[in-house]
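For reference, the structures are reproduced in the following blocks.
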Structure 1
Amino acid sequence: MDSLDSQEHSNFISESKKNQTGQGGLDMFRNRLRKNKKEMAKRAKQNSVQSYRLYDKDIPQVPVVIDLYKDINTTKEYLVFQYFRGPFDYSEDGNDRILDERISTIKEIILEVFQSSIAGLYVKLREKKKGSSQYEKLSQERKIITIQEGNAKILVNLSDYLDTGIFLDHRPLRLKIGRESSGKNLLNLFCYTGAFTVHAGLGGAKYTTSVDLSNTYLEWAEKNLLLNQLNLSMHQLVEADIMEWVKENREKVKYDTIILDPPTFSNSKKTGSIWDLPKDCYGLIQSLIDYYLSDEGVIYFSTNFRKFQMESESIEGHVEDISEETIPFDIREKKIHRTWKITKKAMQNA
């Protein structure tokens, strides 16, 4: 996810100048959190959603994200609190005193509002990092729970990584894949923990292939598949560099659905390859259209890189922006990701 934008920084600084403790913003945050606790729970129940975003930078002075996860095995609820570090969080002497104080204050308010209704609160610090550091382990606690999303059960690690194993903002697209997968072949590139694959399998997919360079993620994906009693012989997991795999496996299998949700940038020590989304995505998409997509197949391409501008003319296919229908009710930031539906040109008049 992106760091705070300049407007959010200036809002926080302006508030701090008016009140050194930022009490005005904190009071608004407390009130909004109380309101969201009730209203989001109601909306989640109406939408049959058990894990959802509770607070999404609603108050500019407190630009944090809070997600609620419900363990279906115990019915206990947990919160993950993400703090986005900005330039106002640095002390002149270089220590993290200011940062620690702000996180501690916000954490206290969260615990005050929820009291004993949650089983745990996990704090994650979001800041700009280089290379693979953003994927390193933060903890060895291994607080792993099982959540329910539609028909799917997904393993979520609340403690050990910056991300939990599932991106809540992609819930509508995952559910859509589940509804559309009966009798189809699915290819899931940059598959992460395989949540899209699980939904496809439960939706009756005939065969799936999930590719990622991370063995950790693929082991996680395998556990998710087994948790949902899906036959691994029908759901292939491949550890490979995506670009190399796409070059080497042309024409072997045609896929009716292709999921492409790549990182913005990746520099792999394992293969020495570099992935730069604005530079590399069009060649990859075209290769998928030419060699992997069935005649009536669909590619769902998504990115959370806010500066990305889709150049449809760079692709020999029909491109449709479906972002609006893929943002769930609990995500206040409507630009959290963009999603395009890409088909072969012959499909656009179908």
Structure 2
Amino acid sequence: MSFAYSRFLGYRKGADGLPEVVPEEAEVVRRIYRDFIAGKTIDGIAKQLTREGVPTPAGKTRWQKRTVESILLNEKYKGEALLQKVFTVDFLTKKVKKNEGEVPQYYVKNSHPGIIDPAEWQLVQDEMKRRKSKEGYHHGMSPFAGKIFCGCCGGAYGPKVWHSNDPYRKVIWRCNEKYGRKGERCTTPHLTEEEIIEAFCRALGVVIEDREKLAEDVRLLRANLADTEALESKAAGLTAELTGINTQIAALIQQNASTPQDQAVYDQKYNELAGRYQKGQKKLDAVTREIESRAVKARALDAFERELLKTESMNVSFSAVRWNAMVERVDVLADGRMVFRFVCGREIVV
């Protein structure tokens, strides 16, 4: 397996010529993953590593956002490898090109020692997609960003700094739209991070009272989500249909290029086939999105269950990882109560 060791933090060439984990560098990689799952942004992680003087994969002192992102996205850190991402187009000049389907790619599992658990790696990929979506808009350095909402207007809660230049400096969370709507003001209260954490622990304490039964329900729900046989069959049928239409279009174009045709008739046939293809592609895209959505939800339930089973009734505590794995969203009501919606679908009001 080809492995450019200098480009991958955490690895070096071993005595046998195969990838070997560098413990000190591997801990930096694990920290990057932990910090991202804990709610920090890619840019925030890069700035923190730069401030601390942690060397980059190239041995430099300044971390770039794209360097952190490449570490979070690379499947090599879970011990797997996608081969032939690039290929040589000129063996004399050694010019290489990104593989965009010109040559086959091969995915190899357990190709070398992993640094990140595959489940954690996938959790990061799902979280990255969530943050990039409008629904999961995320900013800042806190796990609370993008998860707490105003029960009055539906707007997101964001951090605000009080007394920023004196000893009474304090960070509070409140509705971002509290003073932004004409003629109205949201009546939901602001919250300190301590109040959010305390409310989370109380809600989690209620959830784990019937932990084993809840875990069983989660497994059943996950199994239902994983049953995509009907969707996969539908996708295969649509793919076959699109392949057939594409073949007809290619034949029509070839016939028009080689034999005199009535162009009005040709255009009508072409437009009809193209229209059918576009409709079929939309249907296939919808089915594909549904399959992926179910897979994402199933993985989220898996992470929820892991945290659920690790939580002892006498030791209900907060961690950013636990919060992100278990909490889907929180709605703050005007009377100060908080509605916690957990990933499993359970809602607790505290």
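Every number here is computed from the coordinates shown, using simple stated rules; none is lab data. Keep in mind that what you see is a predicted model, and the values were worked out from it rather than measured.
Determine which structure produced the value 21.3 for Kirkwood radius over Cα pairs in Å, for residues 42-225 alone, calculated from the coordinates; the candidates are 1, 2. Matching structure: 2. Can you spot which of 1, 2 the value 12 was calculated from, given it is relative contact order in percent (Cα under 8 Å, 6 or more apart)? Only one of 1, 2 returns 12 for relative contact order in percent (Cα under 8 Å, 6 or more apart), namely 1. With helix-only ellipticity at 222 nm (-39500 (n - 2.57) for each DSSP H run of 4 or more, over all residues; to 500) coming out at -16000, pick the structure among 1, 2 it was computed from. Comparing all candidates, it corresponds to 2. Of structures 1, 2, the largest value of Kirkwood radius over Cα pairs in Å belongs to 2.
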